[in-house]
Structure 1
């Protein structure tokens with residue numbers, strides 16, 4: 001079985017975090033255009049997913065295609081794919097939030113991610129999954145607290161790590177994830193119905 005992972009060095013390191021040896025049947029590529037050279041691939045994992053990747057990824061329908069999409073849902077993108085939370089810093093966890101509309105994708109996706117020593121936690125196909133929603137709102141509150149002069153960035157980060165045992169403070173996390181991703185999720189959540 002040939003697995004293609006489209007990623008950068010940071011997310012590759014996170015996906016491999018906790019593994020003792022590298023997988024033999026994985027081909028790592030950084031540019032989506034390289035995917036055309038791998039028509040015989042059985043599994044595509046696009047950790048660098050952008051919407052302009054869709055046309056190439058759709059050429060692999062019938063095979064397992066996993067995309068890193070926190071803000072856009074499968075209902076909006078392609079219901080034949082599996083969607084994961086692959087925001088920077090989250091793939092280091094043993095658990096990865098995932099959703100699928102096609103129930104036939106569950107077992108193959110679980111088997112593939114088990115090779116990376118990861119367990120998929122299946123969630124509904126909703127905007128933001130769970131963890132990115134919570135972390136983004138904490139980051140938003142931290143920026144509000146900073147603006148209101150409650151404390152400094154460093155003190156807020158330190159307080160959050162000590163109080164919650166989180167691996168990063170909210171400002172550290174916003175730097176790792178990227179403020180544009182957080183802003184995109186928060187704007188999208190602001191337009192979602194509450195119930």
Structure 2
């Protein structure tokens with residue numbers, strides 16, 4: 001009975017030993033608080049638009065504030081508080097949208113872009129909801145953020161050797177991986193060092 005328990009324990013830890021990944025050579029972390037500092041600097045955004053629906057016409061005014069990006073595992077969301085005034089009424093809503101997070105190995109750039117952030121403008125007439133418009137405020141939260149990724153600045157380093165000799169060491173990044181985690185974006189890379197140029 002004891003042998004079976006020991007065997008089960010050994011098999012249980014085997015996958016971790018077989019599939020363990022090497023630690024990355026370079027890591028760049030972009031915190032959620034860093035992204036949201038940009039939105040804090042923008043502050044509230046307001047606009048006034050005309051409407052003409054079912055014979056009703058006039059203007060509505062909206063204000064968006066407390067904009068922020070919410071980073072979750074494999075997901076990035078944009079959210080903000082929206083305040084709407086229309087036809088003598090005012091109410092609150094929420095602007096919601098998706099955020100595109102990408103790593104571009106060819107330029108070593110991490111980009112974060114608000115794709116869409118909408119809220120509904122509506123009137124309530126005798127208890128019936130009348131849709132007026134969908135307002136997309138994503139254009140006010142651009143241009144997109146860009147951060148440097150985990151690649152070295154130089155692709156090669158010249159090393160001085162005895163006797164006035166020199167040797168070139170080439171640095172090649174590979175295995176780049178980006179993950180959106182809770183409250184942060186993590187980009188990792190492996191680095192290969194060689195005395196031969198890449199491809200040789």
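Every read-out reported here was derived from the displayed coordinates using simple, explicitly stated rules and does not represent laboratory data. What you are looking at is a predicted structure, and each value in this text was computed from that prediction instead of being measured. Cβ atoms are built from the backbone, for glycine too; each structure is taken alone.
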(message) Of the structures labelled 1, 2, one was used to calculate P(r) over Cα pairs in 5 Å bins from 0, in percent, for residues 95-134 alone, giving 7, 18, 14, 13, 11, 9, 9, 6, 6, 4, 3, 1. Name it.
(response) 2
(request) Using FRET efficiency 1/(1 + (r/R0)^6) of positions 39 and 183 (r between Cβ atoms, R0 = 25 Å, to 0.05), single out the structure from 1, 2 with the greatest value. (result) 2
(message) Quick check on the output: -11000 is helix-only ellipticity at 222 nm (-39500 (n - 2.57) for each DSSP H run of 4 or more, over all residues; to 500), derived from one of 1, 2. Which one produced it?
(response) 1
(message) Please compute mean projected area of the Cα convex hull in nm² for structures 1, 2 and give me the label with the greatest value.
(response) 2
(request) Consider the structures 1, 2: one of them gives 3.7 for distance in nm of label points 7 Å out along Cα→Cβ at positions 111 and 159 as calculated from the coordinates. Say which. (result) 2
